[in-house]
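Since every read-out is calculated from the coordinates, none of them should be taken as a lab result. Here the structure is a predicted model, which means the values were calculated and not measured. Cβ atoms are built from the backbone, for glycine too; each structure is taken alone.
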Structure 1
Amino acid sequence: MNIGLYESLGLSPNEAKIYESLLETGESGISAIAIKAKIHRRNAYDAIARLIDKGLVFEIFSSDENRYNAVDPDKLTELLAEKQAALNKALPELKKKFITRPAPQEAFIYRGLEGQKNIFRDMIRIGADSYFIGAKGGWYDPRIEAARQAFFKEAKKKNIKFIQLFDFEAIKQMPNFPKHFEGELKYRILPKEFSTNSAIHIFGDYVITYTGLPVGKISEEVIFFVLHSKDLAESYRKWFWFMWNLSQKS
């Protein structure tokens, strides 16, 4: 007996045993059914009642003892079709719940040069375009030259685009800007009066806030507050484009 097959169609083990025993022996009374299926008589009554509801067993009334018999196994294909129809009906709502479910949210901190290397790795793993507010060229700190070159090589393979709003001072203090940027770069310049020592980086579902960030380098005191939140990242990207439209074109 393939109990798993019956269970996949919604039958309990007792229902499966009774149905298959009736297929083999034909019309039978409750006592004979319980013995053949090797289940308690009381449980047999409950299982038979459910099988009748499912249309797999029919009852034969008698003045002595009611008897039972199994319907043609083709009925099992109807059960399968009914389950498929029920699933198809439920799928749109299930998909809606899947799409709109809250994404896992988390917050953590990176620090210094190693923190920046971690961000490089995160960006490659996510493979999404990069948006930066208050960019200062810290990626070009010579102490992370090897990590930076490896990062841009992988970013180019993944076609990651870089859209950045630079602080006014960064443009003045970085020689040959922006010729030394690899990959695809779009940038604009924030008004001079809005320069800060902080920055915001958005990619995928991540928002990273940099504090204590100088121009052209990354100090060991820099702290990266990393937030993983789809809703927050989408909000920051909208704010990014608002600032982009108000900023000076390169």
Structure 2
Amino acid sequence: MWRDELGKVTRYYFLTFHYHGRDQKKYEKYTGLYHHHLKKYAEEYEKSHTQEYSISVQERRAKVRLLHVAVTQSEQPIDVHIDGKFVATITYLTPNPSIHLSAGKHKITLYRKRQSNNPILHQEITVRSGNRYLVVAANKSDQSTDGIKIIRYEETDQVPANKAKIRFIHLSPNAPGLDVMDRQHHISFTDIIYKENTRYVVTEPGRANILVKVTGTDNGIASISFDMNAGHAYTLIAAGVANELYWLLLMDK
């Protein structure tokens, strides 16, 4: 079952991230396991995907990646229905493989896992033909009891030759404004507040050493290192709650 493989993908994703720059042997081990189970998950998901739902498409469709960062539902996977059809189960802090949608408006309904009544949310989004999107289930506001909303972020599909791109999205509802920087790569995002996303910055590929501070202070709250490869675009996300932030790194292209 693809849900079993999804659990393994999640486990090895975080282990890979944890050991990156700490223990090379374990990093390589868990990277291999992550890619192995990601491939199996994608195969199983696509197999069941064609049986579970059908969404009309045009010649060029939008690519949509789903992500669950809603703190209010952090212990509960969410089933996503689009236009009345089941699409995927999304698990907290685990990005799903992209799906394809026809251009235009679509109705998204969120349910608790394996339920089809008492929806958590009804919301409509619009996508454009040929574009790529990160569609996030997030807290509506910085109040944990204020419910969930869908936020749509457009992803880049172009990276200059021999360059890399990176941006930052603040998705921790009760965390303060954040400054994100790496002077060597000319990355400087300042005073980013909840739900805000920065522009993509074009930079040289290589080892990124990101320092995160609370805006207006010298309070460094995180140091994140990873390799940026030429031809790829990345999104760094702050998620979770202020006293227990999670850092997600997505490869957009």
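Looking at structures 1, 2, which one was P(r) over Cα pairs in 5 Å bins from 0, in percent calculated from, given that it came out as 1, 6, 12, 16, 19, 19, 14, 8, 4, 1, 0?
2
Out of 1, 2, which has the highest value for FRET efficiency 1/(1 + (r/R0)^6) of positions 69 and 149 (r between Cβ atoms, R0 = 41 Å, to 0.05)?
On the way: 1: 0.00; 2: 1.00.
Going through 1, 2 one by one, FRET efficiency 1/(1 + (r/R0)^6) of positions 69 and 149 (r between Cβ atoms, R0 = 41 Å, to 0.05) peaks for structure 2.
Hey, mean count of other Cβ atoms within 10 Å over residues 157-164 derived from one of 1, 2 reads 13.0; which structure? It would help to have the intermediate numbers written out before the result.
Working: 1: 16.5; 2: 13.0.
Attributed to the structure labelled 2.
Suppose helix-only ellipticity at 222 nm (-39500 (n - 2.57) for each DSSP H run of 4 or more, over all residues; to 500) works out to -6500; of 1, 2, which structure was it derived from?
On the way: 1: -15000; 2: -6500.
It was calculated from structure 2.
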